[in-house]
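Chemist: So, here's a batch of structures to check.
Just so you know, all these numbers are worked out from the coordinates, no wet-lab data involved. All values reported here derive from a predicted model rather than from experimental measurement. Cβ atoms are built from the backbone, for glycine too; each structure is taken alone.
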Structure I
Amino acid sequence: MIARKFTLNDLPLLETWLQTEPARKYFGVPEDWLHEIEANLDADWIHHFIVEDGKPFAFVQHYDAHLAPLGIWSEAPLGSAGIDFLIGELSFLGKGYGSKLVEFLVRDIRATGGFEHVVADPTPENNASIRLLEKAGFSAHPSGLYIKTLTDSPWTYYLAKETDIPEITDLFYNTIQFVNIKDYTKEQVDDWSYWHSAMDKWQHGIWHDFFVKAVDGTKIIGFGSLREDGYLDYLFTHKDHQHQGVGRGLYRKLENQARTKGHKSIYADVSITARNFFENLGFVVEEEQVKKSHFLELVNYRMRKALD
């Protein structure tokens with residue numbers, strides 16, 4: 001079994017495969033698939049293949065799930081590669097080729113690098129695909145996705161949603177109260193943590209910024225956000241998960257986003273407590289500041305990291 005790059009010359013063959021009864025049942029409208037593949041054939045975020053064993057028999061693709069059109073993929077963990085696979089020659093069905101196609105896709109995604117998860121979205125009725133995904137190590141997600149994790153990280157990173165705000169604001173409040181108290185007075189942390197109740201501010205961040213959460217099981221253990229101009233607005237780790245690598249993992253997601261957006265640097269207003277952490281990430285202090293939080297003034301640092 002060999003895979004080769006899909007070309008425009010393969011479109012008629014794929015159209016024939018998409019017209020088969022199984023493809024129509026599980027893949028939907030052929031014209032939509034053909035249009036999307038042709039439009040993105042030279043894109044660097046998606047890779048299409050024809051697979052052969054004596055003759056062409058299947059189409060497969062993998063892609064950066066967060067550069068694909070939004071929808072169900074917005075529920076995928078950050079760092080996910082999406083996959084699709086279609087056995088077009090019906091005589092090849094039921095012979096173990098589906099598992100081999102998934103193995104090829106996972107192997108090629110690992111070789112491509114930069115991904116922590118592989119995700120697939122079989123229709124609920126497609127029992128054969130679900131069985132082979134489970135056999136290949138994929139697990140069902142509440143969203144309906146099937147996910148295979150490629151790393152041994154104990155937590156997962158997702159884009160935050162508006163429904164996460166209560167848990168995020170509790171984390172924000174408690175981290176300031178229990179962690180930042182070592183560098184600020186009780187009056188100052190009370191003044192700063194007041195902002196946990198500013199719901200319009202949190203909603204704006206979720207809607208407009210690149211807002212990431214770190215999840216351990218179903219519990220949010222950290223969050224961070226990056227504005228469109230490269231300003232790192234939030235980076236908080238749960239008080240019970242300090243010094244475990246959660247913040248560093250969140251930061252990597254934010255820096256990757258900044259690089260994707262073409263930013264030359266990331267800048268932030270950093271607390272006394274977090275200064276050493278940011279310096280270890282490569283940030284340098286531009287100036288010490290005294291800035292008003294709610295009613296009181298607090299010392300922090302304008303810091304910046306240049307991105308090569």
Structure II
Amino acid sequence: MITPSYRLGLFLVFGAGLFWSTQGLAIRLMSEADAWQILFYRSLALTLFLAAVSLVQYGRGAFKATLHVGVPGIMGAICLMVAYAFGILAMQMTTIADAVLLFATAPFFAAVLGWFALSERVAPSTWGAIIIALVGIVIMQGGAIATGNAIGNLFAVGSAMFFALFTLVLRMRKDGDMLPTVVLSGIFASVVCFVVANSYGSGLRIPQNDLIIALLMGVFQTGAGLILYTIGARSVPAVQLALLPLIEVILSPLWVALIVGEQPTKLILLGGLFVGAAIVADALMTARNQRAQTL
């Protein structure tokens with residue numbers, strides 16, 4: 001029987017995917033801001049938003065919780081900062097469809113890293129899904145080379161890898177609470193982008209429209225999406241959480257196709273079919289294996 005808490009959790013998780021799927025459209029709607037400027041303002045808004053949430057959750061201990069994340073928390077914050085930076089660079093240098101499809105491979109990178117660093121067992125079905133996803137990546141990269149978007153695709157793969165490192169670090173932490181680490185990543189990103197934009201870039205002055213979009217990205221696209229996912233994930237089965245990337249994979253290219261007219265190439269669609277099939281197959285096989293173990 002489907003419980004009300006499950007229905008609410010599913011709604012919240014879907015809402016998180018909906019928020020996350022707007023990143024590509026938001027970047028396409030900006031006129032002048034570069035990656036460092038976008039990341040600075042998005043991180044600033046994200047940090048303030050999550051700091052407020054942290055105050056509600058921890059009360060007077062919010063500042064202490066952020067300072068006491070330990071070495072794994074600091075490493076996780078750095079990995080998340082790099083993943084965000086690479087993600088924005090990818091979306092500015094390749095198609096949104098390419099970028100989000102490659103972002104969706106992060107769980108497979110996490111599986112390999114968990115096997116290598118934490119000696120976690122990787123099911124044969126997951127290895128098979130990883131191989132299928134790699135075939136998709138190769139096909140997409142071939143299309144990207146043909147269209148001049150190869151560097152953007154490499155940034156997208158790098159973003160997925162660093163996000164996988166972030167999830168690995170979370171598993172190394174005993175409490176598993178990612179909120180202080182994400183707050184710290186926002187602080188790191190704000191400081192780094194401030195220095196880079198002013199020292200090597202064009203400063204932080206951007207059009208008002210770009211500024212508003214970047215700030216809204218921090219609060220809603222990243223911040224609210226994270227909160228909804230964190231709450232909803234408590235009552236949603238792991239197999240459905242594993243399928244969450246498909247929401248972003250489907251909706252992100254749809255938004256830019258409908259609003260700004262950006263269409264994916266046939267090779268992107270073909271490679272994306274392999275990646276999407278790998279995600280679905282791995283999620284279903286994992287659920288099947290878990291049911292078999294409980295019988």
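Chemist: Which one of I, II has mean count of other Cβ atoms within 10 Å over residues 139-146, as calculated from the coordinates, equal to 14.4?
Modeler: Of the structures listed, the value fits I.
Chemist: Identify the structure, out of I, II, from whose coordinates helix-only ellipticity at 222 nm (-39500 (n - 2.57) for each DSSP H run of 4 or more, over all residues; to 500) was calculated to give -10000. List each step's numbers first, then the result.
Modeler: On the way: I: -10000; II: -26000.
The read-out was computed on structure I.
Chemist: Work out the source of 11 here, i.e. which of I, II gives that when relative contact order in percent (Cα under 8 Å, 6 or more apart) is computed. Intermediate results must be reported in sequence, preceding the final value.
Modeler: On the way: I: 11; II: 42.
Source structure: I.
Chemist: As an exercise: mean count of other Cβ atoms within 10 Å over residues 123-130, calculated from one structure in I, II, equals 16.8. Which structure is it?
Modeler: Matching structure: II.
Chemist: If distance in nm of label points 7 Å out along Cα→Cβ at positions 91 and 203 comes out at 2.6 when worked out from the coordinates, which of I, II was used?
Modeler: Here the read-out was taken from II.
Chemist: Here's another thing I want to ask about it. Computing distance in nm of label points 7 Å out along Cα→Cβ at positions 11 and 163 gives 4.0 for which of I, II?
Modeler: Working through the options, I get structure I.
Chemist: Something else now. Taking Cα Rg over 2.2 N^0.38 Å as the criterion, which structure among I, II has the greatest value?
Modeler: I
Chemist: Assuming 11.1 is Kirkwood radius over Cα pairs in Å, for residues 219-266 alone as calculated from a single structure, say which of I, II it is.
Modeler: Clearly, the read-out refers to I.
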